[in-house]
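Please treat every number below as a calculation from the coordinates, not as lab data. Everything numeric here is computed off the predicted structure, so don't read it as measured data. Cβ atoms are built from the backbone, for glycine too; each structure is taken alone.
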Structure 1
C-alpha cells in the first residue's frame with residue numbers, strides 16, 4: 001500500500017497567494033495613507049502642515065534665487081523715523097513730504113513710482129492738494145496702494161480713499177499681505193473673491209504691468225531673492241531725506257542716478273510699524289517691512305520667476321503619496337525577517353530629502369517633504385510588522401521559534 005504525503009496547497013497556488021498578498025495589502029495601505037495625510041491631516045493635525053511650511057522656509061532661505069548684485073530694475077525710497085523726526089505725527093505721512101518725493105523721483109528719471117501708503121485718513125487740504133498736483137504732473141507712471149474690502153476701514157475712510165484715488169486718476173492696487181497663522185508671509189494675497197473687487201489687481205502687479213510686464217496669473221508663493229553675492233542689499237534702498245538733499249549734493253547725485261529708469265517704491269520703514277516675518281527672516285526680531293515685501297513680489301513679476309507647489313488637494317500629490325506608501329510597504333514586507341530592515345527608513349528619508357532639495361534648487365518646485373516622509377514611514381512600518389504577522393509560516397517560525 002502506497003503512503004501519500006498530504007499537501008494542503010499546491011506549490012504554484014501557494015507561491016501565487018504569497019506573491020499577491022503583499023501587493024494587495026500595499027495597495028490598501030497606500031489608499032489609507034493618502035486619505036490620512038491628504039484629507040484628514042490638514043483638518044485634524046494642522047501642526048503637520050505648519051512643519052511642512054517650516055521646511056519650505058528652510059529651502060527658501062538657503063536655495064532661493066541669488067543675484068550677483070542689487071536688482072537692476074527695482075529700488076526703494078524709505079521714509080524712516082529719522083525722516084519724520086521734525087514732523088508732529090508719524091501717520092498719516094505728511095502729504096507735502098510725499099509731494100516733494102514724487103517731484104524728486106520724477107526729476108531723477110524714475111520709470112514707475114509706487115506710493116505704498118493708504119490715503120484713507122484726512123490730511124490738511126493744502127498739503128493733500130500739493131500731493132495731488134505732484135502726482136498729476138509727474139511724467140513717470142505713478143501707482144498707488146489701496147485698502148480693499150478685507151481691510152477694516154470705516155465707511156468714511158473708504159469714501160475718502162475712493163475720492164482721493166479718483167482725484168489723482170492713477171492706477172491703484174490692493175496692498176494686502178497674506179499672513180499665515182504663524183504670522184509668516186509666504187504667499188501673495190489673492191484678489192477679493194466674495195463679490196466685485198474694487199481693486200482686482202495687487203499693488204505689486206500694477207507696478208510690474210506699468211513697467212511693461214505682461215499681465216498674468218501668478219503662482220501664489222512669493223519667489224524671494226536672497227542677499228546678492230556681492231553682499232549688497234537686494235534692492236537699492238535710500239532714505240527719503242538723502243533724495244531730498246540739494247541738487248549739488250554728491251551723495252544725492254549718486255542716489256538719483258541709481259534710481260533712473262527703475263520702479264521705485266516709496267514706503268515707510270518705521271520701527272515696529274508694518275513689519276512682518278518672512279522665510280528670509282532668521283528671528284522674530286528681524287522682520288521685513290511691507291514695502292520690501294511688495295518690492296520682492298514686483299521683482300519676481302518683472303523677472304518672470306515663480307515657485308510651484310504641490311497642493312494637498314491635487315491629484316498629483318495624492319498619487320505621489322500613494323506610490324510612496326506602497327513602495328514603503330513592500331520594502332518593509334521584504335525586510336520583515338531582518339532586524340536591520342527598519343534602517344531602510346533612514347536611507348529612504350535621506351533620498352527623499354535629497355530629491356526634494358534638487359527639485360527645488362533646479363526647478364523651483366516645492367514638494368511635500370514632510371508628507372512624503374510620513375507616507376514612507378507609514379507604509380514601511382505597516383509592511384514590516386504586518387509581514388511578520390501575515391507572512392509565510394516559515395517566516396514566523398524563524399522569528400518566534402514556532
Structure 2
C-alpha cells in the first residue's frame with residue numbers, strides 16, 4: 001500500500017497515477033477523508049487522556065486533605081468510558097481507511113504506457129527467428145496426446161477440469177527445466193528456496209498481489225490457509241517484520257514451488273492441454289532491493305529471463321504492459337511472450353514486476369542499520385520459468401515432421417543425454 005504521508009502531503013501524485021490506471025479517483029479522496037476523521041479521533045483520545053492525568057494528579061492531594069473528590073472520580077470514570085468509545089470508533093475508521101489503501105494501485109513508474117487495455121502494450125524488443133515449417137504442424141495439445149505425454153481425460157475424471165498427469169518424457173522435461181532454471185539463477189547469485197505451499201490468511205492478505213485472493217486462490221477452511229499462486233507470495237513473506245541490513249541488499253532469491261490457481265474468470269480460455277491449469281511448477285525470481293536500485297534491478301531480472309529463453313532458443317518478445325492492465329502491486333511490469341507457431345501468436349510466459357515499497361510496507365520489511373534511520377525495501381518479482389507453459393512452447397517450436405520433438409541442447413544434460421521425444425511403443 002502507498003505511504004499515508006503521500007495522501008496527506010501530495011495526494012495529486014496518487015490521483016494522477018489512479019487516473020492513468022483508469023481507476024476511480026474518488027477512492028483517494030475517501031482515504032483522505034477517513035484519515036482526517038481518524039486523526040481527529042486520535043486527538044480527542046489524547047486530549048481526554050491529558051485531562052484524566054491532570055484530574056488524577058489532583059485527586060491524591062485532595063483526598064489527603066479530606067476533601068470531597070466524588071465529582072472528580074465521576075469525571076475520571078466518564079473519561080475512561082469516552083476513551084473506550086472513541087478508540088472503538090477510531091479502530092473502525094482506521095480499518096476503513098486502510099482497506100481502501102490496499103486497493104489503490106501503486107504509484108506508476110516513468111515509462112509505463114498509458115492505456116486502458118492490452119492494446120496499449122508496447123513491444124520493446126524481439127529475439128529469435130520464427131521457424132518456417134515445411135510440413136503441417138501440430139498444436140501443443142495435439143503433441144501431448146500423440147506422444148502420450150500426459151493423462152488429461154483421467155485427470156479430469158478424478159481431479160476435475162484443468163488438471164493433469166504428466167507421464168513419460170514430459171516428466172523428465174519438467175524436471176530438466178527446473179534444474180536448468182535453478183542452475184542459471186544460482187550462477188547469477190540467486191539463493192534457491194523450495195517454499196511452503198500455503199500461507200496463513202493474515203499473511204496472504206499482506207503478501208498477495210491479488211485484491212480478490214479469496215476468490216482466486218484455493219482455501220483450506222479448517223486451517224484457514226491459502227495455497228499459493230506463486231512463490232512470490234511465500235518469498236515476500238520470508239522477511240516479514242524484519243530489518244534487513246542495508247549492506248546485505250540486494251537479496252536475490254529463486255523460489256521453486258507448486259502453484260495453485262482457480263483461474264476464476266478464465267472460463268472458456270485454453271480449456272485443452274496443459275497451458276492454463278489449476279496446478280503447475282514454477283521457478284520464480286524474487287529480490288529485496290534498495291529503493292534507489294529497484295528500477296535497475298527490474299532490467300536485470302527481465303534480462304535473466306531472456307537469458308533462460310535464449311538458452312532454450314525460443315523466439316520471444318518483451319512487452320511493456322499498459323497502465324490499465326497492471327495489478328495494484330505493480331508500478332511497472334514487463335512480460336516475456338514466447339512464439340507459438342501453431343497458434344501464430346505470442347503467448348505470455350514471464351511477468352516481471354517492480355513493486356517498489358508497496359508490498360514491503362504491508363509486510364513491514366525495512367532496511368537500514370540497527371538504531372539508525374529505516375526505509376521500506378523495494379520488492380521485485382519475475383517468473384524464471386513456468387514449467388507447463390514453457391513445455392507447450394517447446395513442443396510447438398521443436399516438433400519434427402515425423403511427429404517427434406527435439407529436446408533443446410541445454411536441457412539434454414538433465415535428461416541423461418536424450419535428444420528426442422518420440423512415441424513410446
Value -15500 of helix-only ellipticity at 222 nm (-39500 (n - 2.57) for each DSSP H run of 4 or more, over all residues; to 500) was derived from the coordinates of, among 1, 2, structure 1
Mean count of other Cβ atoms within 10 Å over residues 114-121: greatest across 1, 2 for structure 1
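If we compute relative contact order in percent (Cα under 8 Å, 6 or more apart) for structures 1, 2, which one ends up with the highest value?
Working: 1: 25; 2: 21.
By relative contact order in percent (Cα under 8 Å, 6 or more apart), the leading structure of 1, 2 is 1.
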Calculated from one of 1, 2, distance in nm of label points 7 Å out along Cα→Cβ at positions 42 and 58 reads 2.3, and the structure in question is 1
Distance in nm of label points 7 Å out along Cα→Cβ at positions 330 and 346, calculated, reads 2.5; among 1, 2 the input was structure 1
semi-axes √(5λ) of the Cα gyration tensor in Å, calculated, reads 53, 22, 20; among 1, 2 the input was structure 2
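Which structure, out of 1, 2, was distance in nm of label points 7 Å out along Cα→Cβ at positions 154 and 362 calculated from, if the result is 5.9?
Details: 1: 5.9; 2: 4.0.
Of the structures listed, the value fits 1.
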Re FRET efficiency 1/(1 + (r/R0)^6) of positions 242 and 314 (r between Cβ atoms, R0 = 41 Å, to 0.05): value 0.30 computed from one entry in 1, 2; matching entry is structure 1
For mean count of other Cβ atoms within 10 Å over residues 186-193, structure among 1, 2 ranking highest is 1
